[in-house]
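Nothing in this text is a laboratory measurement; each read-out follows from the coordinates by a stated rule. Given the structure is predicted, the values throughout are model-derived calculations rather than measurements. Cβ atoms are built from the backbone, for glycine too; each structure is taken alone.
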Structure P
Amino acid sequence: MPASALFRPATLSALYRIEPDNPLFLLMQHRAALFLAVFVACIWAAFIPEGRRLAVIIVGISMLSFLALYWMAGSPLQLKRIAMVDLAGLPVLVGVAWLAFRP
């Protein structure tokens with residue numbers, strides 16, 4: 001869903017109250033593109049086994065970096081739901097990583 005802001009920039013204004021003339025608008029569009037890249041890597045890995053290790057690394061960086069930044073920022077209440085989803089996804093990621101990296 002966050003990737004949809006790449007194709008529908010008005011979503012950024014609606015969700016985050018950021019207007020197109022704000023420099024943060026461009027950064028949020030770039031964030032949407034990065035989410036699209038993570039999504040494509042996951043879909044690719046679902047069908048191409050050789051891509052699974054890279055997909056695990058990409059998703060791991062995305063999830064763990066958000067959780068670390070969230071914690072270092074004092075765990076803002078507004079972002080708690082996103083943090084909880086990422087936290088709940090970590091055991092799944094560990095399982096997928098085990099399958100992808102096993103000999």
Structure Q
Amino acid sequence: MEYLAILIAVFLVSMSLKLKYKIQLFKSVKEALLLAILLLVIGGLWDSYAILRGYWSFEKEFFIGIDIGVMPLEECLFMLIIPFLVLVLYRIVTRKSYC
């Protein structure tokens with residue numbers, strides 16, 4: 001549950017920054033969905049491989065108990081929320097004029 005709480009907090013901070021600075025990340029919904037699918041596929045394959053090989057694991061007491069394949073749901077959300085935060089921060093620091 002802790003991991004999910006942290007992800008929700010990071011998402012809320014990301015959305016707050018996006019709204020405050022009026023940042024548009026994507027030109028279309030299609031572009032956003034394509035990126036989300038790519039992040040999930042690439043990240044999912046990478047994490048699944050690492051988990052199956054024993055490179056890392058997840059302690060069950062920190063998660064809500066829903067697994068997608070060999071990964072907890074929170075790990076899939078991580079693959080979407082953290083890149084979203086990075087994109088928002090990148091757009092903020094590369095703006096020519098600050099509001």
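If helix-only ellipticity at 222 nm (-39500 (n - 2.57) for each DSSP H run of 4 or more, over all residues; to 500) is calculated from each of P, Q, which structure is the one that comes out at -22500? The read-out comes from structure Q.
Taking distance in nm of label points 7 Å out along Cα→Cβ at positions 16 and 32 as the measure, the highest value among P, Q is held by Q. Here mean count of other Cβ atoms within 10 Å over residues 24-31 was derived from just one of the structures P, Q, and that gives 9.6; the source is Q. For the read-out relative contact order in percent (Cα under 8 Å, 6 or more apart), a value of 46 was computed from one structure; give its label from P, Q. Considering all the candidates, the number was obtained from Q. Taking distance in nm of label points 7 Å out along Cα→Cβ at positions 8 and 56 as the criterion, the top-ranked structure out of P, Q is P, with the highest value.
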